[in-house]
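Structures are listed in the sections that come next.
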Structure 1
Amino acid sequence: GAAIACARAGLDVVVFERLPNREMSHHPDGGTLFSPPWITRMSVGAGRVEFPDLDISLDASVVERCEFLGCLGPDGLSTHSRFPKGVEGWVSNKDRFVKALVEEAERSGAVVRFGAKVVDVLKDGDRVSGVKLDGGEEVAARVVVCADGVLAKISRKAGFPVSRGDLWYAIVLAYEYDNAEGLPAGLFYILGDMQYEPDMPPAFAGVSIADVIHVMVVFLSRGKFYPADKPMDYYLDLVLERDERIRGVVGDAVLHREPKLLTGCRAVVRAECNRDVVIDGAVSVGDAWVDDGELGDVPSLANGVHAGRTIAGAAERNDFSKESLAEARGFISERLIRVLTKNKDMKLLPARVDEKDMKKLFLFMQHLNYPVLIFGSPLQQGLMLANFFVRNALRFVKYPHIARLL
């Protein structure tokens, strides 16, 4: 997003991407396009997917209509997952979405260098003045955009105050299969009833479907090192074999089939977001500043475009100081912080509550409609939440400690 906005403004832009080519991303989540309308609008029609607030239009072949979105819990409990009339969501094969954005950046005039890993920043006094690559090459720049993901290693070296408190580590492994059966597109998170062996760490799972099927397991740990005795694919195989909830989503589509791709990543969940995303000569965007490790595809794109437009304005003033770049902070609203915090709390539930309380929690959550929660209008969300509180009135009294989790 930042590359597109800056290149369109006539700036010389180089993107350094550590991955080898435009055909792959490093995310194993299947690419659900979460875009609450208050972050940025999105529409699909006439063969295009449009982001009107961002002035970006892509070929609609990169997206499919999302048919379900929600959480599957223990004892057959779940959130409502179907999209009611008037509520729309979309999914994308993440690799195709990333490729389309790379091509849009190049059409706009940016140069994208693949297989180029940034290992450090250059400094002129306190100002960031460029980057250093793993081969030793140094590249000077008037401004650097740090989009270095959840580990935020380069952001820390640049001088951004990245939170180091209350760290949780997430280790993700996913199998990818072709969606040869044409299963409907969507995403489920699977929480509770995941202790398949005594030594299995706290975990949750996920199933996402677009033109590919991703089945993933996520381990949660306080330590940065792998927390289990057996290889992670051993536990993912257990989940595929034994979890009836996954079977209910994909049927026999992935049973006894070798995955075409195995992907994984590490993430960090932090105590708080880093709201100070501007320093002299640099701006931090995307997952590098969030607390939950998952800003999401479209919000990250919007974050980048907002930063790029700020940089373009600073270029007109020929001033890339912290004060001149300050408008880049405007993307981070209190509402966005609350959403990220709630998303973080949901992902940490398997590590924070026992199975007994997880079941009680889903007694509450069964009255939530996730598509409305994410994509609905304020009126739709208000009606759903009113119903949620009415249905759970007695439970709020009976289980106050569970109510506090919500």
Structure 2
Amino acid sequence: MNTTKLDLSIIGIVGLALYLLGNWAIAVTDPVESNYTLTALEMLRSGDYVSPRIYGNYWYDKPAFFYWELIAAYKLFGVNEFASRFFPGVFGALGLMLTYLFAKAIYDRKTGLMAAGILGTCFEYWLLSKTIITDLTLFVFFNGVLMAFYMGYSTGKRSWYYLCYILAGLATLDKGPIGILLPGFIILVYLCIRRDFREILRLKWISGMVMYIITAGSWYYAMYTIHGMDFINNFLGVHNFLRATQSEHEQWNVWWYYTMIFFAGCLPWCWTLPAAIWKAIKRQQLPQIDMPAGFLLTWALIVNIFYQCMATKYTTYTLPGLLPIAILMACYLYKREILVKRTVAIMLVVYVVLTFAVAAPVCNTKGYSFKNVAAVYKDQIKEDDVLIMCGDYRTSAV
């Protein structure tokens, strides 16, 4: 086994162990996780794998890809907490492996290993890899678009661009139009910064868009054929355009929101940013930015600035920006390998403890999940009985 395969095996095994460990003990929480799981369960029971539905009604909040993941997991492992959290954990491990491969390709093996270790132990990445949510799937496909582009651009092998369009199609199936619009925007801005306008014309636009439409368009066409303008108005209008222009949580529509998310989500590595800034101030000069670093900075900054400009803000939106940030952190800490190794080892232990000592007991309490309440009613309610809940609805009880 060569070095790369060995590294990937270790990263994959450690990632899967970390992100899947204890998932069977973490109850499905309200309101986000339970909405995803119930939607997938109703699709499975109805035999309709095209139209997402919840409480018997069609629901146009997200495309179908993540629901297909849940359905596949339920068929493999049964309907339970472990199955529900299985694919986020798998995509979490895949994200680490891709980070290693990309950082190794543009820098070296040591940078790749450090970047994977840093990303894998960032608090937000660990948390979302154990959460029933679309974002880890988007993380892999979205960032895959940008990695494939850079590999094609930096090597001159433009066949990589075809992979960009396929991955953008999968990202669009997972999250919507943002799966192609934002990575495409990052690519165009980067090429404009480099004043390489000719390369914009070489991006395989026609054949690539055909591949994109084949990948993503089949589900969207099927939904439009079945549901007509109701799907267009709700999915594109309400769940995409309105979220971008009208805040769902006014109290969090503040300029410093994603700065706060960065420092919380990048624990325990967030100190590297102020350290790098202070170092530049002391030296009274900016660090040298090579071609890969320029792309990584463009990638990370645009993701964060773009979502900061959106009216609705969620903690998970800027997750794709963690990959380039992790590689940049690895470059900054390149000569402090022992510190990185020790921190990664400590955080692996910390996250195992948090899983069993915090996540499992807290998520099983009534404030987060009604699983235990539902267990009490399960033996008392008949199949045709109507269950009425006062106050906030609890999908986890269903």
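We did not get these values from a lab; they are worked out from the coordinates using the rules stated. All values derive from a computational prediction rather than experimental measurement.
Determine which structure produced the value 70, 49, 49 for Cα extents along the principal axes in Å, calculated from the coordinates; the candidates are 1, 2.
Working through the options, I get structure 2.
Starting from the value -9000: which structure in 1, 2 was helix-only ellipticity at 222 nm (-39500 (n - 2.57) for each DSSP H run of 4 or more, over all residues; to 500) calculated from?
Working through the options, I get structure 1.
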